[in-house]
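The numbers here are math on the coordinates, done by the rules we state, and not lab data. Note that the structure is predicted; figures quoted are calculated from it, not measured. Cβ atoms are built from the backbone, for glycine too; each structure is taken alone.
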Structure 1
Amino acid sequence: MAIKVKELKDDVILDVKVNKTYYVMLKKTLFFLFNQISEDEKSEDVIKNIMGLDYNKMSEFERSFYTISLMISEIEKLTAQEGNFIEKEVLEPGDEGYEEPKLG
């Protein structure tokens, strides 16, 4: 028996509000995915290759990486357009006083 499901109309574009916490969650997810790539494949060329593939021909991993990258890119584009970025210096792992970033 067929079931009813809801999906977006083909031509709809939504304005979704995103706060900093969700943005950080997306970036951590992308970083997690990036860390799943073997060290010898972690190059700019591999990442650019994923972004240039036909979505329907991608592996599940490539689709996940691509999808999260697109969302982060759109958030950062809008943030820059609206002048909502702040710049600050952050310590890197190994620096004296470095603390692991936290949500919130």
Structure 2
Amino acid sequence: MNVEEFKKKLKEYKKEEIVLTKHAEIRALQRNIDIEEVVSNILSPEKLVFVKKQEEERYECYFAYSEEFCHKYVIVTNGKVIIVTIISINRDWQKTIRK
């Protein structure tokens, strides 16, 4: 699935359909990432620049803030958006997605 298709898919979800796993909540707190910002990125995915399918309905999503800073979320879409983990990348994330 390409990025534009995935953005359309994410825009179909409502705030109540976004679920954070306990692991994702802990990681967000450890990494000083605002959970409301994560939810906002899912609901309005303008910053989404790369999507990689891992398994059936499980995706790595990269939300870019600059060339050297992005958030990576691993999410599952199965009627809801389940955020499995949240990672902050403070280096050239473009090299990561080229691999």
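When relative contact order in percent (Cα under 8 Å, 6 or more apart) is calculated, the result is 28; to which of the structures 1, 2 does this value belong?
Structure 2 accounts for this read-out.
Thinking only about mean count of other Cβ atoms within 10 Å over residues 45-52, which of 1, 2 has the largest value?
2
For the read-out helix-only ellipticity at 222 nm (-39500 (n - 2.57) for each DSSP H run of 4 or more, over all residues; to 500), a value of -15000 was computed from one structure; give its label from 1, 2.
1
One of 1, 2 was used to compute mean projected area of the Cα convex hull in nm², for residues 21-68 alone, and the result was 4.1. Which label is that?
Among 1, 2, the structure yielding 4.1 for mean projected area of the Cα convex hull in nm², for residues 21-68 alone is 2.
Where does the value 3, 13, 26, 28, 20, 8, 1 come from, among 1, 2, when P(r) over Cα pairs in 5 Å bins from 0, in percent is the thing being computed?
The correct label is 2.
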